[in-house]
Structure I
Amino acid sequence: MRGAPLVAAALLCGCGMAQPVRLSRPRDIPEVPRSFVEELFARRRAPGLTVKVYSVASLKVRGEFVSSLKSPEASLKLAVPVFLIKHPEQGRILVDTGVSPHQAAPPFEMGQGQDIVSQLAADGISAQSVRWVIQSHLHKDRAGMIDEFPQATVIVDQREWTLPGGSPRQGISTAGLESRIKLRQVNLSTAPAFGAFDHALDLFGDGALFLVDLSGHSPGNLGVWLNLDSGPALIAGGASTVIDNHEELALPDPSLMWNAELYVRRLYQLREIKQAAPRLLIVPANDLSPLRVSPRPDIALR
């Protein structure tokens, strides 16, 4: 059936069908200095970060929806990951909160106890011990359990949060949510350039974790750049769904782009930062294959 992949694509982006998009490299992408990564690590004051990756759900889509290089007849099983970062001073940090078990209807597949709260508990980690939650964006597969971490400061891009509640492009409604979480909205518009990217914020001021403006898939999609002991890593959020998108500039279905021009810009930026910094590990939204192909000692797949 073709209907299920259509629904899956709409849920990934929170929007409807759109017109085809043409590739064209923006001329004003910042040039990456040769010493970019070396200088980052020279300024880093918080070594010892670790990452654990939890798969909290999966969903099936037709191949062409996520990459123009994939067959329309292919059925792909995509991961829905949540990332647990351990910072030596800031403690436990989650990137995204995944699908809620109360909303785990098709096309999502989710086993009993697969939600992030249950998996953390199975590892002896309470929801109360999480100090920070960084929401890459607010689609249902990313933010379904945003209010389950009572002691955490929840980081959301201001543009993502202020989109009118209930908008299908947002995925979740923020109405009434602010009273249930400790919200911190970030505005990256005045933050400095960062490699090939237009704006990035050193969240803790220690050079360990940067929030990167990767808007395009959604109004305020955030990337999370980590300076790990093993080398830099970038959790791309919705800026790239599968590795083809940024490595081969293979576009997904237009419905996965809130703003097509921005989305294409981010793909070029991801590609160029990777070319300038080959040690960089980029993790797309729903494709964990880079973690298996290039394993790191400080990144564990649960």
Structure II
Amino acid sequence: MAEDGGGPPPLLDDEHYARPPWLRPRWLETPYGRLRCALSEPPPNAKGTCIVAHGMSECIEKYYGILGRLREMGYAVAISDWRGHGLSAGYPAAAVDFLRLMDQDLKSFIDEIVKPELPPPYVGMAHSMGGCMLACCARSEYSPFSALILCAPMLGIKAFANPLIPVLARVYAALPAGLRPRSGTRKSRNNVTSDQQRYHQYASLLRRHPELRSDFDMALWSLSAKKRLDIMQANDWYAGIKIPTLVLIAGGELIIANESIEAAGRQLPAGTVHVHAGAMHELLHETDAVQELVWSQVADFLQQAAA
């Protein structure tokens, strides 16, 4: 989590996650603490800017390689740690609707950091929880996006199909704050990528830099996420996203409810959907073979969207 101090925030690294020399850190000041951001200098003849949004329990450092690939494709890049993630501040004690505050944080990031420094057009690229947030932004009146790339987006959560989960979340939320479960505290199995080496590399980064671990109230987050997803899954909600949208589905998904992504894909007026059979949740951190296909689809989509 964020610490007080002058100057820009640090960008950390280790032998597997080398900090790109062109990536510049920034603090975004908000009424509820500072959020860590990073952006590149625009490459020569930049095609625009990719605004990258990571998923739950991730951080900027995990996306160094992804930012590098986008920059090699001719885009400036910008990324921010979500509140409660990486070195960003946590949620204020009075916060109840976490995702609504995340909406505000995203808008501030775009208006105060991205637009003043990086060129349009703006393309959103997101994984999982980040996909939920960028989809909501793309449907809003303040959306800057000309195109959207959603990788295994959190448009439905498998666990929410169990009616006991929301009940348990409400029970936990009624407990004193110190008794509620928090993110980043449980040791979990690898249910996100079939690339064991990449999985363990990120785990090693978090052991070396435990300050990068996510830390937020899971009960309140779950209630907020359930409320948001219920809205998104009703009344052809995705028909309101008019821009070209690439949706990538992990066929071996264990976390996200793929049927919710498939339903969204059918509603999108300018949607393109690809299913990666056998691939797990973290498509951008899967095996080299999966990633090469993903990046080929991303490149084709960006070329078509720019035409």
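FYI, it's all coordinate maths here, none of it is from the lab. Since the structure is predicted, the reported quantities are computational estimates derived from the model, not experimental observations. Cβ atoms are built from the backbone, for glycine too; each structure is taken alone.
A few remarks follow.
- When helix-only ellipticity at 222 nm (-39500 (n - 2.57) for each DSSP H run of 4 or more, over all residues; to 500) is computed across structures I, II, the figure -10000 traces back to II.
- Comparison of I, II - label where distance in nm of label points 7 Å out along Cα→Cβ at positions 89 and 273 is highest: II
- Among I, II, which structure scores highest (criterion: relative contact order in percent (Cα under 8 Å, 6 or more apart)): I
- When Kirkwood radius over Cα pairs in Å, for residues 97-200 alone is computed for each of I, II, the largest belongs to: II
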